[in-house]
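The next part holds the structures, each set out as structure tokens.
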Structure 1
Amino acid sequence: MLSQRGRYALKAMINLARGGPGSRQVALIAADEAIPRKFLEAIMADLRRANLVESTRGKLGGYRLARPADLITFGEIIRVTDGPLALIPCASRNFYRRCDDCRDEALCILRRIMTRVRNEVSEVLDRTTLSDALAAPQTLAGLELEDGPDDVG
């Protein structure tokens, strides 16, 4: 499940993408997106260290995207805030670790299934950019949007 930190990071990055090339102050982003300011400051520092945003100090300072919005993916942002997309460590590409209780990775059914899950999730998140998120819903990188359990209609 996506953490609150991950949700806030995505919301902040979309806010920056929507705002154009100029810098935006954390206080404005926090107010726009209903994110606690101190929490957002910590998230933005992580995104800066990952070279997803750049910061400028001073009265007119703030944050801006480090690259164009069409070159920053949801997958990158989530990996910075939440770590691996894989549900178990042996299925992770970027954060691989052998499971302590695994007798034979090559025969492990859990690993095989969770690797498929990771592949599907990362395929969607790694092809969906901030620009895609700002596009009309029907053009969202070819994604089919389904009603969730809380949706009415």
Structure 2
Amino acid sequence: MSRTLEATIDISATPQQVWAVLADLERMGEFSPQCRRMTVRGGPVGVGTTTININRKGLLVWPTTSKILTFERDRELRFRVNENRTIWSFLLEPIETGTRVVQRREAPTGTSKVSQLLIKLAMGGTESFDDEMVVGMNATLARVKNAVETTPATV
């Protein structure tokens, strides 16, 4: 079973301001070093919404699809990547100085055999890949923080 990966950052903004950026899934390519594009399928984003994602690591490019599991305004966004069964989440918690954001990647039922094989053969093995994912998650959160903190607040 895969280990749970996690990154945390504090952002000097309200949960509403952070949510406005994170819930705009089409912007994920701006923030994530690996998920280069996330395209929302259908209408407004909510529980059950699906996305098509284009991922990249070096010369490798691969598509995935995902489904929104939790969409609690100003609080939590969770989605499952269908191909490898991982669950990604962003949890927003109000703190005295703004908002703490925790990003997680979990695989409560393990990852798919195909995913395990591809990580072993093309991405340096599970431990190396997971370590790289944590670095990427921290980069994602730093980019979200920058986007939120440099955007003027609207009333």
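No value in this document is a laboratory result; all are computed from the given coordinates. Computed from a predicted model, the values in this text were never measured in an experiment. Cβ atoms are built from the backbone, for glycine too; each structure is taken alone.
So here's what we get for this one:
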| quantity | calculated |
| --- | --- |
| Source structure (of 1, 2) for log10 I(q)/I(0) by the Debye sum over Cα atoms at q = 0.11, 0.16, 0.21 Å⁻¹, for residues 27-106 alone, computed value -0.43, -0.73, -1.02 | 1 |
| For mean count of other Cβ atoms within 10 Å over residues 3-10 computed as 17.9, the structure of 1, 2 it came from | 1 |
| Parent structure of the calculated result 71, given that volume of the Cα convex hull per residue in Å³, for residues 19-74 alone is the read-out and 1, 2 the choices | 2 |
| At a computed 17.1 (Kirkwood radius over Cα pairs in Å), which of 1, 2 | 1 |
| Value 1.3, calculated as distance in nm of label points 7 Å out along Cα→Cβ at positions 99 and 115, assigned to which of 1, 2 | 1 |
| Comparison of 1, 2 by relative contact order in percent (Cα under 8 Å, 6 or more apart) - largest value held by | 2 |
| Which of 1, 2 leads on mean count of other Cβ atoms within 10 Å over residues 59-66, largest value | 1 |
| Origin of the value -9000, where helix-only ellipticity at 222 nm (-39500 (n - 2.57) for each DSSP H run of 4 or more, over all residues; to 500) was derived from one of 1, 2 | 2 |
